[in-house]
Structure I
Amino acid sequence: MNEQLSIGSIISNGLSYGFKNILNLLGAIVLWVLTIWIPYLNIGTTIGLIGLVVHMSKGEPFSPTVIFDAKYRKNFGEFFLLCGFMWMGIYFASMLLIIPGIVLQVAWGQSLYLFLDKGIKPLSALRKSNDITYGKKWSIFLGEFILMAIVGIIFVIVVAIFSKIPFLSGLFTFIGIIFIIAIAMGVKAYIYSVLSKDVEPETETV
């Protein structure tokens, strides 16, 4: 039986997952920035960054260089097709009203990880993501929103404190951005770890 997602568990475990992996995430982000100008390779490393959420969700140790794994370049056409379906749907839902756009974003929020982890095809990944988030959407939204709001406020305060010192201001801004990215990925990893426990692979993973 899956662990029950709650706002409190999302916040506490999101922080835990993020802190535990922050150094490897830092390394992966630096490698991604350094190689973003290399055609084709940059597609794989971008997908690889998203794939780190899957590694984190399983508690798997990973090296920053895992973003160069060839598996992330294997089916990038389907990956971007899935991204296109997602963002077109979310965009049009948001054009109607803000709330439907938010709901759809949460409903489909697990689809990229299901594709990378379970090998589920794009349209099936969207449907499966909607299924596993059923009844949990507002807990997911509020947990992520509250956690990132807290982290964002802390970031603004710290940067403001050191804003008068150029070197420290830039250093803490950089550290803060990495910290925010790590926490954002950590919370997504925790949510995926809970929701994906009973999902069976559909095909060979990418």
Structure II
Amino acid sequence: MFKLITLEDTIRIPPETFGNPLEAVGHQQVKAKYEGVVDEELGYVIAVTDVKVSPIGKIIPGDGAAYHKVTFSLLTFYPKIQEVAEGEVVEVADFGAFVRIGPIDALLHVSQLMDDFISYDEKQGVLFGKETKRKLMSGDQVRVRITAVSLTRAGSSGKIGVTTRQPFLGKLEWIEEDVEKIKKKPEKTADKGE
């Protein structure tokens, strides 16, 4: 889930940037501190926007820099367990597929793909079901449910697990096929009842 969060912080304005526009320097400092960070509370920080730097700062003895209060907004992506998302398959391996959801790649383990025996064709980079004949390859659009989120490890990019083993999840073409099957079932029963 994407969010826009407004925060306040204090930033260090280095002495070598004195004389430059305060807002521009402040934006650079906030961007360097927050963009690309994975945080347990914030999630994945994608971008810093709307930076407002207080013109009044403080100088701390022993440091020639000025410290200013700053208010800014962060565009973040925080995946929630049980959330349904759509993404693109970016890589297929024998153990599953990686699905790009927002700014990150989530693991769709082979055991979570479908209720079928699944084989992997390494030459074509395809996972396919033995009985259903359904195939999954790079570039496919899929709808998944988030089943596991781990953002707590410092220095890592976090891990996300997803599943497609529930109704109306999976490759978008599969979902359309399933919906068509459901639409046709009531028609057949209605014809027999008349």
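Since every read-out is calculated from the coordinates, none of them should be taken as a lab result. Note that the structure is a prediction, hence the values are computed from the model and not measured. Cβ atoms are built from the backbone, for glycine too; each structure is taken alone.
So if we calculate FRET efficiency 1/(1 + (r/R0)^6) of positions 26 and 114 (r between Cβ atoms, R0 = 41 Å, to 0.05) for every structure here (I, II), which label has the highest result?
I
Given that FRET efficiency 1/(1 + (r/R0)^6) of positions 58 and 98 (r between Cβ atoms, R0 = 30 Å, to 0.05), derived from a single structure, equals 0.05, which label among I, II identifies that structure?
II
Can you say which of I, II returns 1.00 when FRET efficiency 1/(1 + (r/R0)^6) of positions 90 and 130 (r between Cβ atoms, R0 = 25 Å, to 0.05) is computed?
This value belongs to structure I.
Relative contact order in percent (Cα under 8 Å, 6 or more apart) was computed and gave 18; which structure, I, II, did it come from?
The read-out was computed on structure II.
One of I, II was used to compute FRET efficiency 1/(1 + (r/R0)^6) of positions 42 and 66 (r between Cβ atoms, R0 = 25 Å, to 0.05), and the result was 0.95. Which label is that?
Source structure for this number: I.
Please state which of the structures I, II yields 1.6 when distance in nm of label points 7 Å out along Cα→Cβ at positions 122 and 138 is computed from it. Spell out each step's value before the answer.
Numbers: I: 3.3; II: 1.6.
Going label by label, the one that fits is II.
Matching task: 12.3 is the computed value of mean projected area of the Cα convex hull in nm². Pick the structure from I, II.
Checking each candidate, the match is I.
If helix-only ellipticity at 222 nm (-39500 (n - 2.57) for each DSSP H run of 4 or more, over all residues; to 500) is computed to be -24500, which of I, II is the source?
So the calculation was done on I.
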